[in-house]
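Right after this note come the structures.
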Structure 1
Amino acid sequence: MTSPRRVSPADQERLLALGGRTAAVLREAGFRVIAEPDLSGLSDEGGAAIDVDLFGRAGGVYVNWLMNVTWQEEVYRHLTAGEIEHPRVRQLNAAHAAVRAALTAVLSAAGLTVVPSEDDMRPLELRVVG
């Protein structure tokens, strides 16, 4: 098995700068930003998680909105019980869609290009491409 290849040094520099700019724009707008490498140390509060992926063809800057961990766990229990129409599931889906739209609007207004992720491992995330 081969390991994933890092993007070129020039692309690494570009992506890290783009990730930094993305985080700065969101912080200025009042969003709580969770930037790598601290993605594993999530607090209960949630926020905009920014991941600068420097590996493979999927390399890029990704933004995902993370809800309160307790709420996510509650929704997970409803989903695993087959309760996909439970009000808390619908509420989380609506909140996630609304915040994703707000993130897109704020980043776009700052001159960044934001597209839905095409990475099947990041189906609900946004990709900042420039």
Structure 2
Amino acid sequence: MSWSALPFVHGTVPPYIAAVLTTALSDDPVDLAGYGEAAARMADLAVRIDGYLGMEFARDEHCGITVSYWRDLDAPRNRREDIEHVAAQHVGRERFCLGYRAWICHVEREYEWARPPELVPPVHDD
């Protein structure tokens, strides 16, 4: 697997903004109906905001962590004020999430590491 195939945002150059959102998800399958689609739609909408640099996320059945990257502070503010984002946030508070916490951070430095391709074990489809 090459570095470009890893699930990381590439091409960012500090300084920039990282918005981190950690959500505690409902345990009720009825509450979570439509969550995957809504999360995918929010990711699609972020791309159209001027200043969007990329997004990374991880989820399991109880928790979601999303980190979105932005050129400046105006970009995540514009996302937060997007009417469809506001509507999705309302549904999230009513059904999908038990709670969330958000951080808006200035990224001053970044670095990365990846295992050399010749040391990556082959993937076997069993």
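Computing Cα extents along the principal axes in Å gives 48, 42, 22 for which of 1, 2?
Attributed to the structure labelled 2.
Given a value of 0.00 for FRET efficiency 1/(1 + (r/R0)^6) of positions 10 and 82 (r between Cβ atoms, R0 = 25 Å, to 0.05), point me to the structure among 1, 2 it was derived from.
Source structure: 1.
Among the shown structures 1, 2, from which was the value 23 of relative contact order in percent (Cα under 8 Å, 6 or more apart) calculated?
This figure was derived from 1.
Quick check on the output: -7500 is helix-only ellipticity at 222 nm (-39500 (n - 2.57) for each DSSP H run of 4 or more, over all residues; to 500), derived from one of 1, 2. Which one produced it?
Details: 1: -14500; 2: -7500.
Structure of origin is 2.
Comparing distance in nm of label points 7 Å out along Cα→Cβ at positions 98 and 114 across 1, 2, which is largest?
2
Each value in this text was obtained by applying a stated rule to the coordinates, not by laboratory testing. Just so it is clear, the structure is predicted and the values come from calculations on it, not from any experiment. Cβ atoms are built from the backbone, for glycine too; each structure is taken alone.
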